[in-house]
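Each structure below appears as structure tokens.
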Structure P
Amino acid sequence: MTSTILQVKNLSVTFKGDNGDLEAVNNLSFNMDEQEFVCVLGPSGSGKSTLLRVLAGLVQPGEGEVNISPGSDRKPVVGLVFQQANLMPWRTVIENVTLPLELLGVEEEKRNARAREWIDLIGLQGFEKSLPHDLSGGMAQRVALARAFVQDPDLLLLDEPFGALDALTRERMGDELLRLWQVRRKTILMVTHSISEALLLSDRVLVFTPRPGRLALELPVPFERPRSSGVRFTPEFGSLSQRLRESIGLAG
């Protein structure tokens, strides 16, 4: 039986500026269950990234509230992956992956063992001592994912993690993320501009209106898991893609 791990209630965020206030999110409410994968779609500037930054504790909500792991006695662990890998250029692959554990005070032997496990899972065996400038864009983003997963987050936030990659690499990385999720089943909230990516990966898709972001559509994804990339070529996938495209168009 799954439990609710995220509650967003009547969330509104307004940024103050010299040229006036900018309302990014307005009266947004939704829940997520443990081990659920949810994607967020919407026009540019619709508050998607603002939502993730609120959940990560980087932006304070103006109104409403967010609760992560409600009812838990401990502080929840939240991971965040941006569009750019943001690796530390002077640290090797394994040193970048172990960074969150190092900050948590995990002893070196244990953090290196956990990092190697994730390096194996993301398919970068043999690159443990490589520096970021020796990696391709896709490889660097794999390291960023491993760095987020290694701390065993209660909630993993992905902000267009493959947006800076070319189309073919992006598709491969989507398949890779699907494989990783099916192995470890972490709770993931992912912002994307790709309808195909959202339908391949998620259990549910949320569509936002233009700024200020409100919930325009909540679409359950019916494809069974474990899921393969071949689902992209089914008639139902095409039908759902069209529905999301129309919803974004109406929202825009």
Structure Q
Amino acid sequence: MSNGEKPVVLVTGSSRGLGRGIAVTLARAGYSVAINYAANRDAAEETKAACGAAGDGEFAVFQADVRVREDRARLVNEVWRRFATLDALVSNAGIGPRDRLDITEASEESFHRVLDTNLTGPYFLTQSVVRRWLGLEDGAVQPSRISSGRKIVFISSISADTVSLNRGEYCVSKAGLAMASKLWATRLAEEGIQVYELRPGIMATDLTKKVKAKYDALIAEGVVPQRRWGTPEDMGSLVRSIVDGDLAFSTGAVIYSDGGFHISRL
């Protein structure tokens, strides 16, 4: 398969953390990857180099802050201009509150900042991509290079249904994203496009660096039955399986990558 025939996956927020793990795993599996970052181009270029070392697809870096409408439109235009089409979208970009404050103290500014990035951004980025896929704008529809159909993956969180009183805005954003996944899965099922919500648990990323000691202790006490941190590679393997078509009859599925955290226990 030539580079131009390889399926192309856009991974938002892929300059580091879970996004980088997903991008590199997809590169290793034979995909071309559109690498999105908001501010740190050097980190995005590191992801591109890691993808190039892992696979022989085409890899390109695109700056866009998904919470900004104009950036989202530019991102979609630039990805299509570079690759001519897109076969899968992985909405991974996300942030937590700058300060973890009790919900009696958290600010409205923080609420809007987190929701704009974690919910509004992926919701309307999906809309822009889907409109192209369905031929509702910008020319003829290109056939999917994934035999089982195009894919949309929302990277949500166990916080979609797990309360953290010191980051309520994050929990609300992920709960909203869970509904967004259901909405898009229902709308696109008959179009041959599958949609999935992935819920990572306690993952070793920049978002958890400041609270590493707290989570180390909780994991040691068994809050995660598998008694370890999740890794970017864990998420990468799961996304690869979805994009490969291994779960092609499971649109709308909610899939945990949390070491068993979500299991109700006595």
Structure R
Amino acid sequence: MGLLETILKNVVLQDASIEKKTKISESVYKIRLKSESIKKAEFVPGYFLRLGIGIGNDDLSFKDKVRSYSVWNINKTEGYLDLAIATDSKGIGAQWAVACKENETVYFKWKKGNFLLDETADSYLMIGDLSALSHLYILKRNLPHNKQVEGLVYAQNSNDYFEDVDGSRPFNFHTLKQNPISEILNIIKEISPKLKGKIMVYIAGDSRVCIALNQYFRNELNWNTKQIKTKPFWNPDKKGLE
């Protein structure tokens, strides 16, 4: 282990143990991390976790040793949090999720970002692929019950979908190929007239979809930028994009 990794492990990152690992769909694992530090965490729904999945693996480049994942659920009283990690990409993080075992120690750091819970709207439209599902779940679950929420989640394989931690499936699931801009726009045109009052849209997942839909809401529907929240989780031409 090099000097940078030693500093990363002992100074920058906190440690947790993998309390439980469960396969919850054809390509997704639920991984529960437990740590005393989680009990003291300042948390807002929408936070990410930077996970040092490659600490100690000399075969990985330094940039590949850390991956970011949405916090799907957190219980500060008991000191644990849940991640949902999709493995269909076959990338570094996916390989780790398949290979990791219960009781192993992992190292992490909180990442806040801007893709957070915002309760100021009356109705919400949430759009994303499988990589964004757990993030959209925690946002939806923490909105007040009087908010109107419509969801559009898509994947290439319907067997990849999984329920939220409370057993609910609050979004409409669609089986679509990658980068299905035309299909998504058609569905949005059906959903958007149902939204009432002040509207906000969350768009996450494939960066190509995020860009196209951001332009659509701004240029075609003339929405204010404050109504549009986007977060590209991945890009087919890049590696390691959150």
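Any read-out appearing in this document is the output of simple, stated calculations on the displayed coordinates, not a laboratory observation. This one's a predicted model, so the numbers in the text were calculated from it and none came from an experiment. Cβ atoms are built from the backbone, for glycine too; each structure is taken alone.
Work out the source of 14.9 here, i.e. which of P, Q, R gives that when mean projected area of the Cα convex hull in nm² is computed. Mind dumping the intermediate values first?
Numbers: P: 14.9; Q: 14.1; R: 13.2.
Matching structure: P.
Can you spot which of P, Q, R the value 4.9 was calculated from, given it is distance in nm of label points 7 Å out along Cα→Cβ at positions 102 and 222?
So the calculation was done on P.
For the read-out distance in nm of label points 7 Å out along Cα→Cβ at positions 70 and 142, a value of 2.7 was computed from one structure; give its label from P, Q, R. Please list the in-between numbers first.
Working: P: 3.9; Q: 2.7; R: 1.2.
Going through each structure in turn, the value belongs to Q.
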